[in-house]
Structure 1
Amino acid sequence: MAPSFDTLRDDNFDEDDFDVDEVDVSDLREKYEVQLEQGYDAFVVVDGLPEVNEEQKPKLVKFLLKKLNTVGKTSEDLIFMPMGEDGKSLRFAFVEYSSPAEAAAAVRQLDYAPLDKRHTLRVNKLTDIDRYGREGRVDEEYTPPHIDEFQEKEHLRSFMADPSGRGRDQFVMFRGESVGVFWANDKEAPENIVERPHWTETFVQWSPLGTYLTSVHAQGVQLWGGASWTRQKRFAHPFVNLIAFSPLENYLVTWSNRPISIPEEGHPMLSLDDDGKNYVIWDIETGKPLRSFAQQDVQPPAVDENAPKKPVKNPWPAFKWSADEKYVARLNQGTSISVYELPRMNLLDKTAVKLDGVMDFDWAPATVQRDGVKTYEQLFCFWTPEIGSNPARVGLMSIPSKEVVRSLNLFNVSDAKLHWQSEGAYLCVKVDRHSKSKKSMATTLEIFRVKEKGVPVEVVDTIKDTVINFAWEPKGDRFVIITTTEPVAPGAVPPKTSVAFFCPEKAKGNAVGNFKHLRTLEKKNSNAIYWSPKGRFVVIATVHNQQSSELEFYDLDFEGEKPEAEKDFTANLQLMNTADHYGVTDIEWDPSGRYVATWASAWKHTMENGYHLYDFKGEQLREEPVEKFKQWQWRPRPPTLLSKEEQKQIRKNLREYSRVFEQEDNERISSADVAVVEARRHLLEDWYAWVAAMEEELAEERAYLGLPADPVAELLKAKTAEVAADGEEQIIEEIMEEVLEETEEIVQ
């Protein structure tokens, strides 16, 4: 996993720490660099206008002015629309803005913008048009463009076809200064695919669907992929600290704690409009920036006027995406949420969503089809604290209509956390409440049933202890919480904890019953929850704790006998196995839900770094200590192309498939045993051959030196001759003792 935002946000990078020649951007500089000329860099040329006469011209200018003033400041006097000899306009206009930055914003936001139903604007900088024409890049005579010969590219998802036919998953390891990609091999050593030293300067990160591997450098970000692991894309953001992909891999956000500084000679991909910004949103397909943003100074809302104000760190990710990537939103903490339309990155309805005191928001992770709602919508949730006499509020908003489809007022709220279920069917709001005296705390779980008519809200049992972790079952309707009896300071290891499992009651038909408490495990050290991506199995673990490093593997659909008290629940909880990995800092399931990797990262501590590999039952398959081990990441898989009916049919016939897989596994194991025996036989034969060669060589050397062929036989012969010459007999006495009988008597 990539380093956390808090780990990297305050790092001070030094240019001397990096090899500036590692990422060559000279070709990008040549392609994109544009030198602005003084005096004309605030002008743009607007094409695609309708043809009008002198009488219609003022009306068109006023209409065009409304569009132009959405990105900057101009006026009728600063718009020049040339007219032809026939008294009609030439369908373009020169426009002067008040600053070069506004002109750049006009090019970025108004190019390809619709003027009306029949006309689309094309906006370019005057300096660009003048430069291209002056340098001879635009010929007077038309010449057809040269079309390069088609070259077939590598398939970026070739990793889905495992050459062994076993459906293995890939993972990346970063240890020391080397980064390698491997096939996972159960108990055997992983099979290396590619290994490169100094592949990255800080960390590596997979894209959400596994198409690209990202390396991070002082000059920017590079994406790698294909069977030969060639570079696919480059994004030149100097001193980048963190990156975040959109869910469908169409866009990329980069952030640096250093504001962008555009040098006098220009930048290969960014413009003067990006100077001083910290965030850049990129289009991955074209490799070009869509828009840049400055970092905000975040301040909490004034809930209590007498309370001291504490600065709040900028959250990460700073930009959050709708499930279909049509929108990206940013929190303006305490005031509003800015929702932008993609790919133009214009503000939805030209205004932010005003929400006084808003503290957090989150998009639904999937496009949700609500009962009775047939129009297109994307949903996000938000919460606002109590301000003055107004209660705290949790809301569910529909985009693009900006309609609040469900809201809930809450009182005595200290904090709230938003937790979406992976398919967007449920939203759990963990609400920490204080008593009127503010001396005691309690937690309630407010669950929004998003797909049901009217979005009903169910309140789960009030929890008196502090909830330090919450996790929904992926693609399921069960969840786990971890609580502690004592408040936990940020970054501190909690004292004894309890792990509680919740699931719905059985209901008629396909309905989901009310959520009920299933079971609580007391006196634990656990502080982390890791669900299998396929659901059902969950690992409850203790991480970042030098005194405890327990791993517990649970099955919530155990096929054995169910306790009588839990007959009406939709779960049967069973502990399958326990394990221990000293110093464990990170845990991650593979995308198939078959394996769990745990590792102790040198980024967190330097004691016994390395990794363990377990199967879903908790059986340890492999353990490997690795010095300076930093990072492990399973390669994600894209969603299956099978329909729900096809998946259901496969589950129905799973036992038949299992027989085939078990036979293949047995054949592979037996073939591996045969290979081991054959290898040992070859080693023995090599040993005998070497001994024979040495004996032959020794005999040749003895013959050459005139020594006997068998010195042992010669020594025996000499000894025998010596004894015969003495003529004396030697008598050797040998004494032997034998115990015939032994008794034991106890004397009082």
Structure 2
Amino acid sequence: MHAFLDRLGRGAARHHWFVIGGWVVLVAGLFVLRSAFGGTYVNDYTVPGSESSAGLSVLNKDFSNQGGYSGSIVFHAKSGKVSDQADAVKTSMAAVAELPDVVAATDPLATSQTAYISKDGAIVNAPVSFSVVPASLDATYLDSLDAAVQPARAAGLEVEYGGGAGQIGKQADDALSEAIGLGLALLLLFLMFRSIVAAGLPLVSAVFSVGGGLAILGLLAAVKDFPVSAPTVATLLGLGVAIDYGLFLVSRHREQLDDGMTVEESVGRAESTSGAAVLVAGGTVVIAILGLYVSGVPFVGALGLSSAIVVAVTVLAALTLIPAMLGLAKLLVLNRADRHHLTAERSLEADLPDEAAIAEHRAEERERRDAKHEQSAFARWGRRVSDKPWPYGIVATLVLLVLAIPLLSMNLGQLDAGTDPTSDSSRKAYDLVAEGFGPGANGPLTVVVTLPSESSADKQTLLTNLASTLQKQAGVAAVQPPSTNSAGTTAIINVIPTTSPSSADTEDLVNRIRDDVLAGQQEKTYVVGTTAGYVDFTEKVAGRMLWLIGAVVLLAFLLLTVAFRSILIGVKAAILNLLSVGAAYGVIVAVFQWGWGSSLVGIEENVPIPSFVPMLMFAIVFGLSMDYEVFLLSRVHEAWIATNDSHRAVAIGIGATARVITTAAAIMVVVFLSFVLDDDPTVKMLAVGMAVAVLIDASIVRMVLVPSVMTLLGDKAWWLPRWLDRIIPDIQLEGGPTPQPPARETPSPERVS
């Protein structure tokens, strides 16, 4: 692998214009194809095999006018009653019914149904059913919907869109978040490298790779459903890892130029060492995220797939585009002072008598560099921790456990439109419905009953008794009269809870109706609707969480065991990463569920944690933690092989990588936090959770727990049973011994650059 990566890096550096041009053509072509053939993103929370999914199939088959995906048109008369403008409402609803993808749209004012009219008559909630997920409909469709309800607005009524209709035409716009994240990342990179060229290379790679990955995702959306938040989550993660991977490669390359390597040699060596680490780290992230398919829920698996696609493209860019740009930049990746120093060193080598003297001089330079690493502030900190590993390790562990305490009260649930910005039509509709009909009207439950082949009187008695039983349940505000399809085979009963869709009491009501009320019925029954579907979604995802944790931890353990040829390294990484993820979970609960500082990220009320957020966070954060684990321990292992001194190897490894890892972590933190500007509370949760997790991992875990544990393990950290040593591949992230210097020649501009 190292020989291949070395050749790949050298080839990209040598033929840099060809590689860069290839990337430009590739990304441009993908964008053109995406524009012509790309699909749209939809939120489909359907859980295959669940009761709500099976019930929806029955509803669509036997009760087509009640099937489909629900939404509503909310009419509000600021003075008087909506019925005062009955003709305008009738005209508007008739126009809505004629729109494409609308299954049914009935004017409640023209029927005997009074459940959709508030007691004072000022609010009317008109249900609309769509044949497709409303969120998949674009802004053009929203314009058509606006035109359809224009008569009601012209008559002075306020018209808002609720339920699924409130999601029509909503497209995430993260341009501001991306601009802020990239701008702050550029600043941090410049502060580290003191070279605008070196600082810009990782950002260029990030833009190309994330842009290309998103274009591929858009093309796949034409044949597969991806959630609306998939591009945002993929961008958030892709930008972070792409910049970090570029940072690690550029940093290694600059260090090797100081060692006397030529540009092409250094690029090849950086590719075979840091590039190998990028490949392993990126592979770990991809595998961890694809582990989301363990959930058994297409929505969650698709979120993982979208992020994995973008991360895979960032790895490809790191291994091809970065080397090409390094070959193009030549010595401009160094700041002016370093270029002057390197020129002086090359002139000094030109006066040395033979190759042996050059080799000795470069070895002395490496020794001085290692000594500098060992005397750096980070290395001194590492030695301090190593001198007292137990106290530091215990305190750091206690800090993580304290941060994780809120995790014990995590409430998994669903977010409803009540968390949307108050300027959104969906939020206005939600508030109007809650005002006119109670909070539960925003999440009605539909009981589907398959009727026996008996007399109409017996069927009616059955439905009347069932409706009466439902009405008596605690937490039920109202039960609407049963409706039967024309064939007399299926009936529905709509149940209005007393609590909002996101309330834990509503979830309890769904389970109680299923387990206590309907379980004794001889006929086949289902509880369906958006709220019931999300209850099934939450239970399925929560039930698979332990499976995901086990699968991801096992895969990461196997990868690290192969990468470092050590069992204990993999065990240590799994335990420490579980601690850091648990602490990040605790912070998420404290901020969003308890409301500690939630206003700072634009959330004004306490909200439950969507069930897929912890699962997605675990996969992503565990994968990102492996990045830092691989980059730090590969340098520690390299130093251990060179010195055979485990204590000194920790100091050298930390001294050599801590500044880079700290900068990389800071970049990820600012990129992630920039996405709290997104209106979606789920994206805000992921942004805060991942930023906190990276901050914890780069500080408490990498700078305290890792040196503590590595010191306590000593040489045993690299222990591998002989039988296992014989059967696992040897990939050597460090790329083997440092190559000998090339044959001495008179320096020339071409050779120096």
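If helix-only ellipticity at 222 nm (-39500 (n - 2.57) for each DSSP H run of 4 or more, over all residues; to 500) is calculated from each of 1, 2, which structure is the one that comes out at -5500? Label of the source structure: 1.
Of the structures labelled 1, 2, which one yields 19.4 when mean count of other Cβ atoms within 10 Å over residues 390-397 is computed from its coordinates? It was calculated from structure 1. Can you say which of 1, 2 returns 35.9 when mean projected area of the Cα convex hull in nm² is computed? Value 35.9 for mean projected area of the Cα convex hull in nm² corresponds to 2 out of 1, 2.
To test your reading of the models, identify which of 1, 2 gives 8.7 for distance in nm of label points 7 Å out along Cα→Cβ at positions 286 and 702 when calculated. Checking each candidate, the match is 1. Between structures 1, 2, where is distance in nm of label points 7 Å out along Cα→Cβ at positions 110 and 326 highest? Top value of distance in nm of label points 7 Å out along Cα→Cβ at positions 110 and 326 goes to structure 2. Here the criterion is relative contact order in percent (Cα under 8 Å, 6 or more apart), and among 1, 2 the highest value is seen for 2. For the structures shown (1, 2), distance in nm of label points 7 Å out along Cα→Cβ at positions 126 and 502 is largest in 1.
Values in this text are rule-based calculations from the coordinates and carry no lab data. It should be emphasised that the depicted structure is a prediction, and the values quoted were computed from it without experimental measurement. Cβ atoms are built from the backbone, for glycine too; each structure is taken alone.
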